[in-house]
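Visitor: I've put the structures underneath this note.
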Structure P
Amino acid sequence: MGSPAKARQVLGNTNHTIALRITDQDTQTYIADKIPKTYYKYVMRTQGNSTKDDPHMHSLNVGERLMDEEGELFPAQLFGQLPNLEFVAILAGGQIEKGRIPVLTKPKDFDKAVAKARLLVKEAA
């Protein structure tokens, strides 16, 4: 594009972004910044006890609290660790998808299926 500013302008005008494994840290950060933050819920458990000078004055407390914390849905450094043929897609409308590109192979009975298709075409003609 000639300059980083022009490249950012072009990237900013795209509706969909599909990222495979990325080794460049600046690019990892750029893609991760496009993914919105999310909230994680977790249970914080606490317990404590205390004894005063008198051994008969013993107290104990146990508690649970439901907490939530804002964090990254897909941290930037994970883009460098994606396995082969796996991707993260940021689609128009804010939809985030993680997937794997399927590997297509030739079926075992491919030649038999081709011969049968040719026979069917001959019969139809």
Structure Q
Amino acid sequence: MVLTYLWIALGGALGSVARASISVAMVRITGPYFPWGTILINVVGSFVIGFFATLTGPAGRLPVPADARAFVMVGVCGGFTTFSSFSLQTLELARAGRPGQALANIGLSVLLCLAGVAAGHYGATGMNGAGS
């Protein structure tokens, strides 16, 4: 059990560093006025967790040990995705008198992350050779 937590901690550190790097890069590319980096991170993280969970689960094409699943799904994806940042940024947009952007952030994040997790799931399902 202790080893599992160490794997999760390592994955979380890697995910957090990746999140910070992408956030900085996206601000440089798109500017600081809308949280595109957070949306991108949450969509990519949703895709990765959907894909990995399906591909490596008990019925998946590449089953892996529970520690490996914890490393990626709890550690890396947990450290990488930024729902708390999303929530704070949405509140800040609303408090700054930009309710349309706050609502756009909510809508885009929810819809694109659901699409990401579904794409990951169905991509891995196709690789598994299953039809569901």
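Visitor: Which of the displayed structures (P, Q) returns the greatest value of distance in nm of label points 7 Å out along Cα→Cβ at positions 5 and 117 on calculation? Don't skip to the answer; put the middle values down first.
Guide: Numbers: P: 5.4; Q: 2.7.
By distance in nm of label points 7 Å out along Cα→Cβ at positions 5 and 117, the leading structure of P, Q is P.
Visitor: Quick one: helix-only ellipticity at 222 nm (-39500 (n - 2.57) for each DSSP H run of 4 or more, over all residues; to 500) came out at -25500 when computed from one of P, Q, so which one is it?
Guide: Corresponding structure: Q.
Visitor: When mean count of other Cβ atoms within 10 Å over residues 37-44 is calculated, the result is 9.5; to which of the structures P, Q does this value belong?
Guide: Value 9.5 for mean count of other Cβ atoms within 10 Å over residues 37-44 corresponds to P out of P, Q.
Visitor: Suppose you compute percent of Cα pairs over 12 Å apart, for residues 29-84 alone for every structure in P, Q: which one lands on 76? List each step's numbers first, then the result.
Guide: Numbers: P: 76; Q: 66.
Source structure: P.
Visitor: If relative contact order in percent (Cα under 8 Å, 6 or more apart) comes out at 39 when worked out from the coordinates, which of P, Q was used?
Guide: Q
Visitor: Right, another one. Check the numbers for mean count of other Cβ atoms within 10 Å over residues 45-52 across P, Q and tell me which is largest.
Guide: Ranking P, Q on mean count of other Cβ atoms within 10 Å over residues 45-52, first place is Q.
Visitor: Here Kirkwood radius over Cα pairs in Å was calculated and came to 15.6; which of the structures P, Q was it taken from?
Guide: Q
Taken together, the values in this text are just the output of simple stated rules run on the coordinates, not laboratory data. Since we're looking at a predicted model, the values are computed, not measured. Cβ atoms are built from the backbone, for glycine too; each structure is taken alone.
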